[in-house]
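Trainee: Next come the structures, one after another.
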Structure I
Amino acid sequence: MALRKVERWGLDVSRAFPYAAPMQHHPHHNGFVREDPWRIFRIMAEFVDSFETLSHLGPAVTVFGSARTKPSNRYYKAAVELSRSLAKHHLAVITGGGPGIMEAANRGAAEARGKSVGLNIELPFEQQGNRYANVPINFHYFFSRKVCFVKYSMGFVFMPGGFGTLDEFFEVLTLVQTERITRFPLICFGKEYWTGLFKWLRAELDAEGYISLGDLDLLTLTDDPDEVVRLVLDYKRRVGPPDSVPQAFA
């Protein structure tokens with residue numbers, strides 16, 4: 001779809017999207033840098049496609065978590081349960097669109113006949129789109145995908161995961177802490193998994209003054225899917241979706 005839009009803008013796809021045609025290699029030219037002015041159109045088209053789709057989504061919650069979690073795992077089952085409940089309360093569920101926890105959250109939302117969004121990313125391993133996302137969007141760039149996780153959500157649930165989950169956790173936390181986005185509910189699910197990190201944050205960052213007093217209060221730690229839903233619904237009732245575009249995206 002992104003390619004078709006660029007073509008409609010009257011641009012040469014082979015120049016705007018270097019991956020679509022073989023690149024000519026020259027010994028004295030850096031092809032990556034040479035194509036940068038045109039690469040912006042690929043980036044722009046990715047934002048246009050995703051913004052166009054997600055702007056009609058309505059209130060949504062993003063669920064992050066490992067791609068490697070199996071259906072027999074307790075966190076997979078919890079992700080299905082909490083996402084099913086969110087969808088029953090007319091909240092869209094957004095995930096990274098892959099397997100594991102992402103699949104579980106998409107599955108719960110889809111089974112409740114809700115909007116189940118999968119923001120899938122092209123990776124050389126591990127990531128494949130799951131069949132439960134009824135609003136699938138594919139990304140090439142991590143940064144444009146990250147924008148969409150945050151721009152269209154009014155709550156965030158962080159399930160156990162690896163580097164990707166921790167990256168998303170600290171990025172969203174930083175945006176809230178610096179007031180670049182609203183103080184949405186930031187919910188860490190799985191006390192056994194998160195407690196060690198929370199202890200380290202208190203002992204090193206909080207105690208040494210690397211973060212401000214009260215910054216850790218931005219986070220909620222729970223093992224209860226019902227509490228997740230209750231926190232999100234309470235925020236929706238008290239505050240609701242933002243009336244204007246957050247500073248981070250203005």
Structure II
Amino acid sequence: MKIASTIYTMIFLASLISCGGSSSSSSSSYQYLGTIQSGLSITSAITGITYPYHVYLPHNYALSNKNYPIIYGTDAQWIFPYFSQVIDAKNKDVIFIGIEEGPLNSDRRAIDFLPAGAPHYIDFLKSEFIPLIENNYRTNHERTYVGTSYGGLLGSILLTKEPIDTPYFKNYMLFDGSFRVLQAENIRDEESRFNTSKKLNITLILTSANPGNLNDVNTYQNRYESRLYEGLTIHRRYYQVPHKDVGNPSFNETIDLLY
């Protein structure tokens with residue numbers, strides 16, 4: 001297992017797109033090189049919820065026959081504009097899919113991303129949403145998951161379900177995850193996965209905010225480090241920003257670790 005750690009203590013983080021720190025800040029005047037598709041939605045037969053989603057396609061997607069890696073991001077109602085602009089400005093050759101929590105201001109994330117509701121939502125992602133996306137866009141099936149706060153929590157649950165041979169998600173970007181909400185069952189799932197195989201060919205990016213979930217992220221990191229999984233690489237970053245603002249600097253920097 002490889003571990004890379006860098007401490008960032010700056011109050012202000014210069015970003016490519018915006019000086020704002022919150023996950024919703026972006027530039028409305030930004031001119032994309034790639035293509036944005038919005039106004040899309042999927043109604044799940046599993047959860048019964050309609051989820052809006054947005055698509056970013058890289059520059060020259062329409063002119064090529066290439067298959068692209070793909071990033072799936074939760075909470076697109078907040079993160080899609082900024083994250084997609086970062087990808088575009090850095091000219092990353094990757095598709096980005098942002099799925100919203102459900103109806104506007106529904107706080108559906110407090111159901112779907114938490115341990116009790118996550119099994120149904122994960123079933124929706126893997127059997128309904130992701131197949132829909134990958135049947136309609138040219139991907140190479142190398143997937144990255146990105147989530148912040150409860151979205152990071154959901155990612156940690158997804159990680160315990162990873163198959164042994166070929167990872168479903170190759171990379172996990174979990175920003176200041178609310179890991180204190182994990183239940184004993186979730187911990188047992190990770191233990192069972194480890195006991196089945198020490199092989200875990202995953203890149204795991206963990207960030208934390210201050211104030212935020214620093215201690216919870218540290219505990220989560222220590223659990224995975226102590227396992228000595230084969231093939232697991234952990235990158236750790238720290239930001240001196242409030243919890244609500246950690247998504248933007250986390251994504252702006254750590255996307256360069258993957259693409």
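Just so you know, all these numbers are worked out from the coordinates, no wet-lab data involved. Not measured: the values here are computed from a predicted model. Cβ atoms are built from the backbone, for glycine too; each structure is taken alone.
Trainee: semi-axes √(5λ) of the Cα gyration tensor in Å was computed and gave 33, 22, 18; which structure, I, II, did it come from?
Mentor: Answer for the origin of the read-out: I.
Trainee: Out of I, II, choose the structure whose coordinates give mean count of other Cβ atoms within 10 Å over residues 92-99 equal to 22.5 when calculated.
Mentor: II
Trainee: Assign the value -13000, calculated as helix-only ellipticity at 222 nm (-39500 (n - 2.57) for each DSSP H run of 4 or more, over all residues; to 500), to the correct structure from I, II.
Mentor: I
Trainee: To test your reading of the models, identify which of I, II gives 0.80 for FRET efficiency 1/(1 + (r/R0)^6) of positions 108 and 164 (r between Cβ atoms, R0 = 25 Å, to 0.05) when calculated.
Mentor: Numbers: I: 0.80; II: 0.20.
Source structure for this number: I.
Trainee: Computing relative contact order in percent (Cα under 8 Å, 6 or more apart) gives 23 for which of I, II?
Mentor: II
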